[in-house]
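Values quoted throughout were computed directly from the atomic coordinates according to the rules given, and no laboratory measurement underlies them. Predicted, not measured: the structure shown is a model, and the values here were computed from it. Cβ atoms are built from the backbone, for glycine too; each structure is taken alone.
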Structure I
Amino acid sequence: MQTEEKFDKILELVGPATLKNSFDHIQSAGIICNTGQLGSKWYIEEFDPIVEIKNNSFLTSFYSGNVSQQLIDELFSYIDAYQINVSPQRVFSLEQIPAAHSYIES
């Protein structure tokens, strides 16, 4: 990121290519969720979690490669059992991406 600003949450979609930079922009007790590897880099060289995960922050990840039909069925059962509304509140076009980001942040 080309900013001095710090954030309480960062959704890291580029992955190992930019993850260390994301740590430079996380606030104390902030959360970075690494969920993409769009940077065509698959691992981080010389990564020391104790040093890199600073500011009392957290690193989480999401990997969708191990989703099974059973897990999908459990998810839908949970949604049905607790009557969770999963309908989109609003739909944005590609041209409206900045407005979508503002909406999510509000």
Structure II
Amino acid sequence: MLEGHDLLFANGKIVTIDEQIQPSPETDVYDIYGKHVVPGYIAGYTRIGLTEIGLVKQTNDHSEIGEINPNVRANVSYNPDSDLIPVTRSNGVLIVNSAPSSGRISGQSSV
């Protein structure tokens, strides 16, 4: 943990961490004293966007009938309007790998 340091971001990435960064006049400056800065988390295996309400069959696109389904693609069934996405994002997860989950060969995941 670094206390009393400044962060300089460019294009969404940390460029510099130093104790006294002198910002240029066009740089946006935010006072985050006392706050924590952490990187976004990556969820390596999820059903985010493929399932919504467990008891409603029409909202569950993570599972197909049969043991071998290499043709199933998560990017086709992914729901970008899922209510789970903002909740997941607010908990620091910025990237997910959504994957089907039934059978021996479940299909193809999607990031």
Structure III
Amino acid sequence: SDERTREAFLDYWKKYQSLLEPHGAVAWQGFQDWLQTESLDGLPAVIIETANPAKFPEEIEKAFGWSPDVPPAMAAMIRLPEQYDSMKADYDAFRNYLIQQHA
């Protein structure tokens, strides 16, 4: 839920003084839930995020009351025009598209 995600943001921040983005917060919460019944037995663990927290300023604002700084490279990318191609959910069409675009 959104509330559990915000709780995970705050939990991680309190422990590590580092921001997670929403997907990373869900992964962190899932890992914490897993640790309730499992043990790492001394092994390291890795949580992988999919984006910079600055991509989700509204979510960070809801959890912390402030928005993260946008890195310069991200700010430059946000100003670029959006480009995309639409296609149906058809694997063969997708495969052919990739071959045509990147062969």
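Kindly point out which one of I, II, III the value 2.9 was derived from, the read-out being distance in nm of label points 7 Å out along Cα→Cβ at positions 76 and 92. Among I, II, III, the structure yielding 2.9 for distance in nm of label points 7 Å out along Cα→Cβ at positions 76 and 92 is I.
Ranked by Rg/Rh (Cα atoms, Kirkwood Rh), structures I, II, III are topped by II, which has the highest value. Each of I, II, III could give distance in nm of label points 7 Å out along Cα→Cβ at positions 4 and 68, but the derived value 6.5 comes from II. One of I, II, III was used to calculate helix-only ellipticity at 222 nm (-39500 (n - 2.57) for each DSSP H run of 4 or more, over all residues; to 500), giving -2000; which? Matching structure: II. Once mean count of other Cβ atoms within 10 Å over residues 12-19 is computed for every structure in I, II, III, the highest value turns out to be that of I.
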